[in-house]
Every structure is written in C-alpha cells, then in structure tokens.
Structure P
Amino acid sequence: MRPSNGATVAKFDGKGSKGIDIAGKPGDPVVASAAGKVVYVGDELRNYGNLIIVDHGNNYLTAYAYAQVVLVQEKQNVTQGQKIAEMGKNPAGTPMLHFEIRKQGVAVDPEPYLSGKLR
C-alpha cells in the first residue's frame, strides 16, 4: 500500500536515492504500507529527519523519513493503512515523504511493491 497519496517526485536509483520521494503538504497523513512492528523511531540518521522503520517479517523493512509528527512508538504493532506519522519537510525545506523498502538489508525499488507487481 502506498504510504502517502502524493505524486512520486524522485525515483529509486539504488545509488543516490535508495527510495522514492512522495510530494505533499506538511501534516499530510503517512500510513504503514503493510502490517508490522515499529523497530525504530528517531532522528539520529543523518539526512532522514524524524524516521520510522517498520519490520514486516520475511526480511523486509520499510522506512518513512521527514516526519513532522510521529504517531507510533518502538515495539508497537501497526496495521496496513494505519496512520503512523504526519508528513514534514526534507533538509532543504521541501514538504515530502522519503520512503524506502529494504529486503535483507538492501534497498530495493519500492514502486513494483506499491503497484502490486511484487510481494
């Protein structure tokens, strides 16, 4: 499930962009793309701002960066479509959500998963 309704403004390339950027407005809802357990909430990772990481099992993690407001806590279970944050701004001040999927720790292109082509 797509974590936000905005348009994709930057695509995955596996090098500079390890995910996609989704446009929006500060305060727009950010939802869990799939059910899982929150394993990280914080702002310690450079260039990610307030970051939420959800473990979905089967070696899959999703990351949601630049949250203005975080609505979940570490160790909390979330359901698919549950609002977990409100969109904020990237370090340059542009409102957006940066979204990543990691499979066995390696960044993969989120688009085939979000479109239902991969599971």
Structure Q
Amino acid sequence: MNVNYYDFPERGTEEYSKKKMGMAEALIHKVEEVIPGLSNHIIVQDAATPKTFERYTSMPEGALYSFDQSIGVKRPYFKTPIKGLYLASASTFPGGGIEAVVMSGMICANDICNWEVRTP
C-alpha cells in the first residue's frame, strides 16, 4: 500500500471520506491474512491520512516528524542566539517521536533550571 498526500482528494469531500475508509478497510483486510476474523472484533474504528495530520499539526503535506529523521541529519540546537528562547520539538535534537520530544523538553528544562542528575 504505497499512498501519499496527493493520492487523497480534498478533505471534507465525499470522495475523501470514501478513499480514507477504503484504505482503512484494505489495511484491516491485509491484517486479516495474519489474524483471521479481526474485523469481527473491531468496536471502534478511526482512520487518519496525511491530510488529517496536516490539519492538526499544520505540517506541510502532513509530515509526522518534521525534518528528515535519517541518521546524520543536523537539527537546530536547543539554545538560540536570543536569550531565553529555547527550541524543544520533533524538529530539534534528538528528533521525532514521543520519547525524543520528551527528551528534547528535558534537555531545555535541565539547562533552564540547572538541574542536577542524581543517581540513587
């Protein structure tokens, strides 16, 4: 299933809803090759597309993690030349994903508060 942002019609249209639900059903059907009867046990079903992510995050083309997440990609440093302005997000070090973004915030908080790391 190789689908991208431009494969979906405009959000809010009937075409978009049909395509989104069709993709969700195709995915469930594919999973049922490994877990037969899965669809009989689904109580709540939701689906999201790159256009959904774009709507909620304002990231162009629904990019989940902002910058390229490849190894070796340089990200902005958490300190900026502007005193008191720090950067903490999926776009900064250490990168995208929940854990990495939490670490990004911890790095900033540690610098701002001069926290000491204590070992038990």
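Please treat every number below as a calculation from the coordinates, not as lab data. Note that the structure is a prediction, hence the values are computed from the model and not measured. Cβ atoms are built from the backbone, for glycine too; each structure is taken alone.
Listed values, structure above:
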item	result
Parent structure of the calculated result 5, 19, 29, 25, 14, 7, 1, given that P(r) over Cα pairs in 5 Å bins from 0, in percent, for residues 49-104 alone is the read-out and P, Q the choices	P
Entry that produces 1.5 once distance in nm of label points 7 Å out along Cα→Cβ at positions 25 and 89 is calculated, selected from P, Q	P
Label whose coordinates, when mean count of other Cβ atoms within 10 Å over residues 33-40 is calculated, return 17.2 (choices P, Q)	P
Which of P, Q yields 14 [relative contact order in percent (Cα under 8 Å, 6 or more apart), calculated]	Q
Comparison of P, Q - label where Kirkwood radius over Cα pairs in Å is highest	Q
With helix-only ellipticity at 222 nm (-39500 (n - 2.57) for each DSSP H run of 4 or more, over all residues; to 500) derived as -11500, matching label from P, Q	Q
Which entry (P, Q) yields the derived value 11.9 for Kirkwood radius over Cα pairs in Å, for residues 17-56 alone	P
